[in-house]
Structure I
Amino acid sequence: MPRRTNAELSESTRASLLAHASKAFGTHGYAEAPLDEVARAAGLTKGALYHHFGSKRGLFEAVLRDLERGIERAMDVALAAHPRSRRGLVAVGAAWLDAMLDAGARRIMLLDAPAVLGHRAIRELDAQSAVRPLADLLADLRRQGELTADVDATAAAHLLVGALGEAALWIGETEHPLRAREAALGTLDRLLDGLAPRAVVP
């Protein structure tokens, strides 16, 4: 069996730490996540964990970014099935809500991240990963005539990102999350009706 390079070993170690840390943060929350157990589960020492991520906060930030990248990939796949269309926008919303059905992901992204990193940092992350791409999609839909010409794409993107975040928290608290998910997506579609051009009655 060929030996792995130091870079490959480092990447493998980092991936293992991220996987175990994500589970710990999602289960226990940031404050109570046991870093000793995370390191031990990855077959490492706590010192090795700090070597890779610097601090508990650094590890949490890495987990958050890794989680965001996974969700972004899922949303890209959803959009690819309905490229630059209103159906694609709803599919992106569905992919986001599907990711947030996981209680651990919901806790990390929506509850602990603002408390740990601060709301300003989270807003900057959201601007890069959610608001700007969504605003670009809405602008495309406006140019294609699927939205009225006076829709402000940036304002609409902020509103939709906020609404989807709140919907994810609500869905996570209900007794029937899948039913609530369908209700949320149906309501998103109706909200988009309000932004669509009205048919001209002769």
Structure II
Amino acid sequence: MQTVDRPQPLAAAGAWPLVDALLFSVSHDLRSPLLGLTLAAELLREPEGALDGATRAVALDGLHSGARDIERMLQALTTLSRARRHVFEHDRAPLGLILGGHTVISEVPGCAGRIVAVDPMTVRALLDDIAGGDPVEVRVGVEDGFVVLSVPAGVDIPPFEGQPLEALVSSLQTYAGGPVERLAAAQILLERQGASFTVEGGRVTLWLPVGVSP
């Protein structure tokens, strides 16, 4: 199975650049919808009869649009916060439990019985999100103490640079509320368990640490 380089965990890379990017993104991306809300509110404060129907409709649309944008971006931040505080129900599982229902291509003996040291629900949710709910062909290999899964993306993932979390915090306006937000939350959940993944060439490659039977 052809694999790509495993990404460097955030903890090893240093988190401060990411924190700086998030602070800038929040301050920058929220400014535009807040300005729109302010301008729309100023228009609607005009005396009764001073605005024609079309102008009032534009102002109301500006209020709704700005509020939706802010809600979408704040929800993305809430999603990341929940991923940071998520309590895992399990710490290991056989690979067959995670890949059940998918077509597995592997040269690894006893692939389904391999134990991986992650909460299976975390990986299963990511696979379902990637596949769009349909069974997909999963390639399985073993590399340097990790089980490596290569999965085709069955959903439309917009292009982005770096890891999903880096992309999301660099532009909440662009990526909040879409697949990159969900991938960013999955990145946090997996890295907390020593796992990781990349998105490249229409495929998602996951590195799941090999575990031992309980």
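Each of I, II could give mean count of other Cβ atoms within 10 Å over residues 60-67, but the derived value 19.4 comes from I.
Which structure, out of I, II, was P(r) over Cα pairs in 10 Å bins from 0, in percent, for residues 36-107 alone derived from, given a value of 19, 34, 25, 16, 7? The read-out was computed on structure I. Looking at Rg/Rh (Cα atoms, Kirkwood Rh), for residues 100-179 alone over structures I, II, structure I comes out largest. When Cα Rg over 2.2 N^0.38 Å is worked out for each of I, II, structure II gives the greatest result.
Figure out for me which of the structures I, II the number 25 belongs to, where relative contact order in percent (Cα under 8 Å, 6 or more apart) was derived from the coordinates. It was calculated from structure II. When distance in nm of label points 7 Å out along Cα→Cβ at positions 92 and 116 is computed across structures I, II, the figure 2.6 traces back to I. Kindly point out which one of I, II the value -23500 was derived from, the read-out being helix-only ellipticity at 222 nm (-39500 (n - 2.57) for each DSSP H run of 4 or more, over all residues; to 500). Checking each candidate, the match is I.
Bear in mind these aren't lab numbers, they're just calculated from the coordinates by the rules spelled out. Computed from a prediction, not measured in an experiment: that's the story for all the values here. Cβ atoms are built from the backbone, for glycine too; each structure is taken alone.
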